1. I, II: which one has mean count of other Cβ atoms within 10 Å over residues 74-81, as calculated, at 15.0?
2. Quick check for you: by relative contact order in percent (Cα under 8 Å, 6 or more apart), which of I, II is greatest?
3. Going by Kirkwood radius over Cα pairs in Å, for residues 146-273 alone, which of structures I, II comes out largest?
4. Please state which of the structures I, II yields 0.96 when Rg/Rh (Cα atoms, Kirkwood Rh) is computed from it.
Structure I
């Protein structure tokens, strides 16, 4: 199958309509001015505004994971994540929308007073199963699924982050949306650099698949890690993108040379803000009225600021910051 046929199949793929699309792309002139003189040509892609259940990038992925024919006979959605998981928040909301039960396997102790995403997960009616640490989530999720099956239920296990070949199709489609918006800005820049928060890599993988299908060698994708090493991010991104390509029946070459992964903003680990991340939160709030989260977008923004400070952009570059949402975590 050629790329054109694969793109047509992508557009026609069955999905559950949840997101408000397309999300806006707007020019961040005040932020660009704050990052240096002459200012870079900087834009923000507002996937924080996908709409459903306070938005964010997980909505696009779940549209594919929760396609109606995949839900036939399903009684419960089951997934896992951290105590402030955006993915778990949106999965619980989708279950409520669909009239399904929902169970979340979360690492960490049960909070005395839930806040942020932890509050929303419970508000949407999810049942919570707690495990001590992240390494125990996957095994416990499978065990819980087996328990429900033994009771006569039919649970669907939604992989952590919906970062699968199927889930990444949401961001392959988003790449097409973004490239259409970028091209509508006027003559192409020499290169468009897209900064993306990355952890389970479904978003970055989908973007890689999308730009590969489009043949957009004028794009550079920069994944900024929230936890994993750069090498792990790259390997996961390429693997998931290949799975997505296989689903579409496309056997062309991924443009994986367009992917750069960074782990210099991780700091002390997942969900632990760094000084640079806190500064980025304040900078984007004061210059653009944007709300970042402490786990993903703040570290990605810190990565963008560091590149600007190091003079890694040239005047012919167009830069896009993909705002993947997650702002309830700031209220935790």
Structure II
């Protein structure tokens, strides 16, 4: 059955002998009738309209029409709208040619983005290639304007690679050599055994400080252990920024906050060092605070060097914008 809508005009319908009829078939591009298509017929003067639904075979019929110009609008779910127009004569039974509806053009927007952990991993891999003069590790600085926070695994991996880097071992050996020459920590003695103890103590300081301040505490406190290069603004603002970054940092939520990881990490490393320094060189709380403050001061100095020097001598600096969304 065809469902016919009532005319919105109040004018009387013509008698059956003078009434016009309009019929037709709605089909898809394969010629198969489309059932349930909505056909709206509008008079040329827009004073009235009628509508019907196509039957199972796609056919429709408008009986008892007045003559004159008309327009029909055909819509169906999943198909593009079709509009046709024509002229009905008095008493005419007009059969329209098959009205073909094309499939609607669906625009689907696909946002392809990498998971956050993969974006962060790509940034870490780039940072691991950052070496001053192509040799000295410069891993803990991000030159990316909008870096992705690291997860726990990445923080520990970065700390591990820094600790076992050949340059780290070489610098540790050089420091131990200077300490031995100046007879620092005399309780270690001299000779190969004294050098080995100084090397071990210095390396332990480095490893403990790196893991506590750059992996363990940042993971627990959800803080980012890296220095975020500023590179713009006045010289004074950059100096203040670099110094401040020894006591403030970005959290994993990318908001600035007190750098508890660096502060507590340096103090804890200073305290732990009492376990392996010679008894005669231990000063309890004094050594702990002294080593902790030295660590914080060293961080401030390192940040200044990062801000004004390191970039100039560090090749393989990433220059890209990662898709994170």
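1. Structure II accounts for this read-out.
2. Checked I, II; max of relative contact order in percent (Cα under 8 Å, 6 or more apart) sits with I.
3. If we compare Kirkwood radius over Cα pairs in Å, for residues 146-273 alone over I, II, the biggest value is for II.
4. So the calculation was done on I.
Throughout, read-outs are computed from the coordinates displayed, never taken from laboratory work. Predicted model, so just to flag it, every value in this text is computed and none were measured. Cβ atoms are built from the backbone, for glycine too; each structure is taken alone.
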